[in-house]
Structure I
Amino acid sequence: MKTNIFPAIKLTLVTLIFFSAVYPALIWAVAQLAPNNGHGRVVTANGKKYYANIGQTFTKDRFFNSRPSAVGYNAAGSGGSNKGPSNPEYLGIVQARIDTFLVHNPGVDKKDIPVELVTASGSGLDPDISPKAALVQVKRIASVRKVSEDKIKQIIDSNTEKPLLGLFGPDKVNVLSLNLALEKL
């Protein structure tokens, strides 16, 4: 028994020290190399600070809609709804989101609504949407703001981020950046 218990205690102590001190210090050091020292992408507009890497709610028709959040965009409570695609309550929530989107975007067919505009992300904090999700909202925003659709499409194009190294991930558009660009019009 002594031949097994002492190595087990040593291994426990080594992993305890590694994962409670060494690993967090290493992650902190790597974060210092990131923009803003790992504190997120802070954007200041109109005297207010916003975090561009955390999703935010935009409900007015003059703005691009964000991806829905199961946690109300609360970064302290990040998480999904954990309801499966066959859950009747979940299906009701998604249907209500579809109905709301169609009311605010006349002329858009249900089949043309990108899934990310009616389903929440796993974290509930996704700040980005696809270019397709942005383009489906162009007609509404152009009409409300009395701006040409081409001008809105140019804003989408100029705010579209390409995949990392052209390979990793999809094209995406940060909703906060889009809406701040709209406000500058």
Structure II
Amino acid sequence: MSDTDPATGLHHSRVDLPALTIRALKASDLSAILKLDERAFGPGRFTRTAYRLREGVAPDMVLSCVATIGGMLIGSNIMTPIRCGGADALLLGPLTVEPAFRSRGIGEALAQRSLEIARETGARLVLLVGDEPYYARLGFKRVPFGRLLMPGPVDPARVLYRELAEGAFADVSGQVSRAI
């Protein structure tokens, strides 16, 4: 099965993976996720702004998801509580898929599941740093320039948000910080 991504025009192969399971994150998954993130993003990942927001803050185990095939972890999406100005929000990511399993819709399925759970539990706003063409498919939009101040250097075109409740971003502005 294959399709063309309307946002990018790229052709993606999607392979049915009947043994794929998406489930809630468990504490026992964290070491495998660290190794997966290291393979995907390298040692420089710790200097990125998004990692600074996660530093010292535990992921939300209810909202974070992993993808497995036959018990092998092949993808993960971490959701971390943050503050945007005076508002509570969530930080989506890192969203990571094992390279051999990319372009099969696994990352999108992981993010979508986390967003569904977040909405069901009453979360109102999600922020991320990522590629707009990819995340626009999930309803993310670019944060207007200057509206949010991120800790550390970040390309403002990559700071995206999604409202899980109508109007949740309307009055949000200011410093983005860890929720400690």
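For FRET efficiency 1/(1 + (r/R0)^6) of positions 53 and 133 (r between Cβ atoms, R0 = 25 Å, to 0.05), the calculated result is 0.65, so let me know which of I, II that is. Attributed to the structure labelled II.
Looking at structures I, II, which one was Cα extents along the principal axes in Å calculated from, given that it came out as 78, 42, 34? Computed on structure I.
Across the set I, II, distance in nm of label points 7 Å out along Cα→Cβ at positions 21 and 101 reaches its highest value in structure I.
With helix-only ellipticity at 222 nm (-39500 (n - 2.57) for each DSSP H run of 4 or more, over all residues; to 500) coming out at -12000, pick the structure among I, II it was computed from. Among I, II, the structure yielding -12000 for helix-only ellipticity at 222 nm (-39500 (n - 2.57) for each DSSP H run of 4 or more, over all residues; to 500) is I. When mean count of other Cβ atoms within 10 Å over residues 77-84 is computed for each of I, II, the one that comes out at 13.1 is I.
Taking FRET efficiency 1/(1 + (r/R0)^6) of positions 93 and 165 (r between Cβ atoms, R0 = 35 Å, to 0.05) as the measure, the highest value among I, II is held by II.
Where a number appears in this text, it was derived from the coordinates with a stated rule and is not lab data. What you are looking at is a predicted structure, and each value in this text was computed from that prediction instead of being measured. Cβ atoms are built from the backbone, for glycine too; each structure is taken alone.
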